[in-house]
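Pasting the structures in now, so scroll down.
Since every read-out is calculated from the coordinates, none of them should be taken as a lab result. Every value quoted in this text rests on a predicted model; they were computed, and no experiment measured them. Cβ atoms are built from the backbone, for glycine too; each structure is taken alone.
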Structure I
Amino acid sequence: MRLQTVSIFVDDQQRALDFYTGRLGFVVAADVPLGEHRWLTVVDPAHPEGTQLSLEPKGHPAVVPFTEALAADGIPFLVLGVDDVQAEYERLLALGETFTQPPTTMGPVIVAVLDDTCGNLLQLAQWVG
């Protein structure tokens, strides 16, 4: 058994696609029209057979209060591993992205929290031992 696809709920699929590919460097794994929405997944280009991230529309009534509560409490929806949190922080700040937490050492990791522009907070994490 392996983790195949994980969903993140987004306000706008196209804006999410632009952010996750253009800013974070993921590539499209699937883009299938499904009426008003799409089955839209992205993946790490270094691991195209790896776990896909589904950019899921916020259509279900439970999703909006759930994601709004997480964001209001400053809780990231998911964690993205990076080799150098400080470098990613500086790169994304230079592109105009918003962080709610700068790089911070927390035991064996350095983390920063980023707004994905689509209703979610993402934690960038670097394992330092």
Structure II
Amino acid sequence: MLEYMFFDSCLRDKFVQHAQELGIACTLQADNMGLIVAVPEDLPDATAAALEARYEELQEEQASLADQSARGLKKHQAGFRLELPDGQSCMVVLQADVATRLLDSFSLEEIQALFATVAKQALNPHGSSLCQG
């Protein structure tokens, strides 16, 4: 499952509506980090691209909402859900500008694969260098 994080229920609902219009079934859940919408990973490329484009639009709306609040001027963060090698999941919290730069260059799947690789290596370090003679 691919997971999309929201901090505002109205924005989450807009995303779910768009996903349903694309024929995508969603699972909703909330945790201490925010509101999560999970969708299947095996979406056709065009459908996945349309969904990610809508998510990016809604993230811009979220940033705008945050800018309008007093707390929003002090705190701009984004998060990516990470599945750890032992099956637990956690949230990788990043500054919003870093998350935006990542999303500008990589798909959500690529970012999650990157974080999963880092987690795996951090939890099971090999202690060897890349260049072994």
Structure III
Amino acid sequence: MKVLAAVSLIELILQLIGARKAIRDGIPYDAPIGRGKPEDVARDMWAMGSGLSAPWHTLAAHAAGTALLIARPRPWVRRAVGVLGALYILGISWERITRESFRHPDRETTPLIASGLALSVAMALLGFGRKRL
């Protein structure tokens, strides 16, 4: 579970960096379920998140899960963090900025999105895996 805790912590940091960048640069959520406005990104972080980050309540659950993995590793916490990883995969994949960033890479956004997606996959696999790390 130590590896999962480390991966989860790094993913949480990337999510927070994404939230900061999205608020600073006005990058709203833009997914099949709706589209935010650049001027509303800070407000939308409370319900829908942004184009580069999950909403605050999801990040709070992620922080709590990571802290529990470090302090009191339990199988149910491992699975919960795995669920968050799976949700992040879906969330990252359906954002328009992800598709645009992979089609037209840039130095700032593409590495953030690609590493967040890779860590989300690792969280899901480690969280649902049988092997205890």
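If relative contact order in percent (Cα under 8 Å, 6 or more apart) is calculated from each of I, II, III, which structure is the one that comes out at 19?
II
The value 1.0 for distance in nm of label points 7 Å out along Cα→Cβ at positions 45 and 109 was derived from one model only; which of I, II, III is it?
The read-out was computed on structure II.
If helix-only ellipticity at 222 nm (-39500 (n - 2.57) for each DSSP H run of 4 or more, over all residues; to 500) computes to -22500, which of I, II, III did it come from?
Structure III accounts for this read-out.
Continuing with this model, one more query. Between I, II, III, which one scores greatest on percent of Cα pairs over 17 Å apart?
Largest one: structure II.
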